[in-house]
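Structures are listed in the sections that come next.
Every number here is computed from the coordinates shown, using simple stated rules; none is lab data. Values in this document were obtained by computation on a predicted structure and should not be read as measured data. Cβ atoms are built from the backbone, for glycine too; each structure is taken alone.
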Structure P
Amino acid sequence: MLNWAGKSTAYQTLQTPTSKTLTPCEEESVDFENTQNIFIEGENLDVLKALQKSYFNSVKMIYIDPPYNTGNDFIYNDSFADTKADYAEKVGDVDEHGKLKRAFVRNSKENGHYHSNWLNMMLPRLHLAKNLLRDDGVIFISIDDNEQAQLKLLCDEVFGEENFVAILSVENNPKGRKNSKFISVSNDFCIIYAKNKEMGKFVENIPKNAKDMCQDENGHYVHASGKRVLVGENKFNQPVTDFTSDKHYSVYFNKLDDDIILKFEDSLDDKDLNLINQGYVRYISFFDDEFVENTYTRFKFLELFEDESLEFTEDKIYEKNFSDTIRMKSILNNKNYKAVSAGNLTNYTLDVKTTSAGTLLKELFETKLPVFSAPKNPNFLRHLITLFEDKNFISLDFFAGSSSFPHAILESNRIDKGNRKFIAVQYPEEIDIKSKNGKVAKQFCQRKNLPLYITEISKERIRRAGKQILQNNPENRPLDVGFKVFKLTESHFKQWQSPTSENLADQLEMFIDPVSEKADTQAVLYELLLRLGLKLTAKVRLENKVFWVEENGLIFALLLNAADEEIIQTVIAQQPKKVIALDRLFNGNDARKKNTELQMQDAGITFFVI
């Protein structure tokens, strides 16, 4: 087990609950009412905690590209001794709007706790992420040499050694870095862990090289070698002990008529001369002068014949290998070759270079330099996304950066008609206007009248990628390229502070109505969704002053504006699973509130008052 300074504190950080919530920001969203995608602006530790109840065991794929801890990176400073506001004020990290400039502290290599600080940052986030993964879910983590070894050991602890899948070597910089006295490093890594390795698998998603394929007599591309013997001499299949077995049959094939006849025969010498004289060729499975079973049952064999999937030679019948994909290898090099894809010749490019990702950003934002330093390549990310056979799942990136991963999700859906959804989380860190890329990002934000935060680049990238994808959608298929924006804020319900003898009366007075005076109805609505364990994309409609929420066939009613007798009876008639009402709607009338509770109870409806 990996041990380091501060590990126990990191576990305390993990177990400390958050009082924060996620507040909708409809004006910054795209297609807020209909989209199933989410962008969350906020510190990712609190965000992950806020998502636990609603998204527990719900996420199929997590991809993160955390700080690499190069000595110039920042790591999250998870201090709970003070409130975040107190801490920010002490270190001067609040701007004139009261917004945090950064949630990071520089982790210099001269720092004695260099690796420890990074591990303390990662541990609670990985544990919380694991909770969100489905049982068949997988997490992908990009990293370089600085923390690759430590991250592998940390993931062994969090996910279990038995759930380690692979470490990919990704050739992101083919020319190599120029600042080394020893080896010019040209790659970084992607560490892959399953939540439960026994519950899932990856599909083959790399197209085969055309030189390894050939066309059969029907013009279909098949693999040139490695064919499977179905009928013929075969030392691998079991000897026939039951001559009535569905895997014991002789095959008579007439090539001229393209006709096939299957017969039960008791002896190797028991040939049907009548069929042979009509031009049929006999095929049997044998080894050492005795029958062995055929590879498939009669039904499966005939099915393959109808599908033109059999190859007949002089003395054997093979199953044609139509597969035009191979499994991803652990070394991902940049390459371009003529491939066979979906039965057709095509040019295939595997481009995982960082420079290509930068070029894409320049084109998308129409700038001379990328607006973000070292973005991840969406082409690389699409190759990870398509490792899953499932095309309809929730994905998560809680170090979203320039939103390469959401971009890759949207593009993957366009290409293969999938319905994948993303949750992207990014801290509203100030753009570093001293760097080349930061200066370009600053100029872009100023032209668009946007605040100088990385999150503005992240959101704008998704907007622009969505528009581009719709333009490249000639079939006009319905594509979800929208996203709901949420921001991490303080709860919209008043938080109980440890009282003193001096302020106890004030606290009790304050909690007569627990809803914050500044909270608007929509903000309260979405905080209640999280408290109920409902997803942020649940279907919501407002009808006769009642918010109706529907998810997975269940209906919930939220009374946030009114709770008169007519509304109560209307709600009861609809038979929702649960009803939530704000206490203030009863105007201090405890008798009416109790009567409402009893009516709900009689109707079999769970009723809560907040």
Structure Q
Amino acid sequence: MNPFSIRNYRGAPTFFKNNTPIFPLLFWQTEIEEEDARAFSAAGIELFSFFRSIPHYDHPYWIGENQYDYSRIDTALRRFHQLLPKAYCIPRIYVSAPDWWLQEHPEERCRFFKEAPDSRYEGLLQGTLHESFASERWKKEMGEAFRLLIRHIAEADYASCVIGIHICNGITGEWHCWSPQLRPDTSLAMERYYGHPIPPPEMRDPQYYRIQQNTAVDAIDHFCQIVKQESDFLTVVFYGYMPDMPNSAQWGIEGDHRAVSRLLNLKSVDILSAPHSYERRAVGQDGYFRHYPASVALHNKLFIDEGDDRTWLDGRVNNGVEYVPAKGSPVDCEESLAILRREFGNMLTHNIGMWFMDLNGGNFHDKKLMEEIARLKRWGDYSMRLPRKRIAEVAVIISPESEFNLPPRGCEGNLLSEQLYNMQIGELCRSGVPFDLYLTSDLTSLELKKYKIIVGLDVRFLSSQENAQLTRLLNSNQCTFFYFRPPENPQEAFVSLPPGTELIPTISARELRTRFAEAGAHVYLSCDDVFSVSESAIMIHAVTTGDKCLTLPRKRRLIDLISNEVQIVDRLMFHMQHGETKLFLLENP
């Protein structure tokens, strides 16, 4: 019997272990090394995850017709259980077709509009020699091999330590369609799924993209249902990434996660995960999620942030693991601590889960870092006694399907999307006013009365149902509505601007703060620092050095998690250095 489940607790989903709520902090590594196992266990971490894509591709568990080799998986899981007999894990299990199967069934392979040689897991986008997500034969036959593996794990001598399965496929296991820069998928399998010949990229309309995006979600549902049929394991998937990456014109919309509203309605999925922003994760930036955490919670699923920020020790260990570089990595221990605190603070204030991720190995071989993680975990455990509701007065709504109606990013007719999903969210994070991020498909389910402001970040093209709900909202005068849109009349684009004004879609944090205050929202921080707050927690990450003023709606007992100082205040002045992170818990006095 699996002791773990996902339930709502004091306003947000979380792990329960034998009817006790658990602070959802985990550690991930390619395979859990003994030094890190003992260090994180000593820091209070009892949940772990491991495995990555390349070793699976090199050593698949389905090795031939009716032939299976579980030795790599068994060895790692058994070793973990022996190292930490009281700990639990969620291994990543991959469902990509093995090479021998692709050679036997070339008609089930993903095909591409742009020609490219066959390549096996090469480069960041991992090549072209793969199955089509639309292939019914792959789902059926790979599904049966996967079913036997799940059954094997559930009956193994280490089964008691396994609480969930992280089902992975696509680029690095994150359910992105293979090599999207080559404009997939022109395969026979996709043609059967679509019901028509596959159009060239310039002729692909919104209906095509909706169907193409559904292939990944249907496959996810298929494999997650197998887990539910064969075990009581929780199911985890990477899906729902916000389309915020630069150079998206080269990436191709086919590789995005645009069917996230469909996935959130799946009963077979318990937990979603995604890394946070790759463009805004350096010291002094926000590191906000590449996801829609409020929508995930609304559907009673747990969101786990993948904390794959590097530390100052990254790349110093030669352990045979494929090295993956990252933007914005810290240069010393102090910067590493600031980033650890920021990602913990984002987790704490949004009432979600997170795993510290050691992608390249050796990132946490530092006494100060591990002492900090142990201290933060203790505060996380303490926070479970407190209310866990969000208290934002601003809701930000996004329609990931809007871009189905537009040319590729960077082309005339679609010059705003990258700024909206990247730059504008960065400004929102520095407005000093908290916000909740939703999909427009959840408009009918929202308790809109609790929000004073709705920001339509990407509402350029909405369904008739979404439009009707927004119209009712605007007619009710319940709140103020801001939205971004291109001009309906082309002449609106040609306006006279004062000298020094830039014609860009982003509204600055300062301007947002002013607009929000005018609409009645409480401003907690009046400077452009990264800020997040919930009913019981605050995170501030300093963009600039200087004096700061935190203003609360009422007097609260404020616990400084860094200094342990406790004050009863509704206004607090303090000084911060660039890149410093402050964390507070809030209690009633």
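Which of the displayed structures (P, Q) returns the greatest value of Cα Rg over 2.2 N^0.38 Å on calculation?
Working: P: 1.23; Q: 0.96.
Max of Cα Rg over 2.2 N^0.38 Å: P.
Say we calculate FRET efficiency 1/(1 + (r/R0)^6) of positions 241 and 257 (r between Cβ atoms, R0 = 30 Å, to 0.05) for every structure; which of P, Q gives the highest result?
Q
As an exercise: relative contact order in percent (Cα under 8 Å, 6 or more apart), calculated from one structure in P, Q, equals 13. Which structure is it?
Of the options listed, only Q reproduces it.
Given 4.4 as the derived value for distance in nm of label points 7 Å out along Cα→Cβ at positions 1 and 65, which of the supplied structures P, Q does it correspond to?
On the way: P: 3.5; Q: 4.4.
That value comes from structure Q.
Ranked on mean count of other Cβ atoms within 10 Å over residues 169-176, which label among P, Q comes first with the largest value?
Result for mean count of other Cβ atoms within 10 Å over residues 169-176 over P, Q: largest is Q.
For mean count of other Cβ atoms within 10 Å over residues 265-272, which of P, Q scores largest?
For this comparison of mean count of other Cβ atoms within 10 Å over residues 265-272, the top structure is Q.
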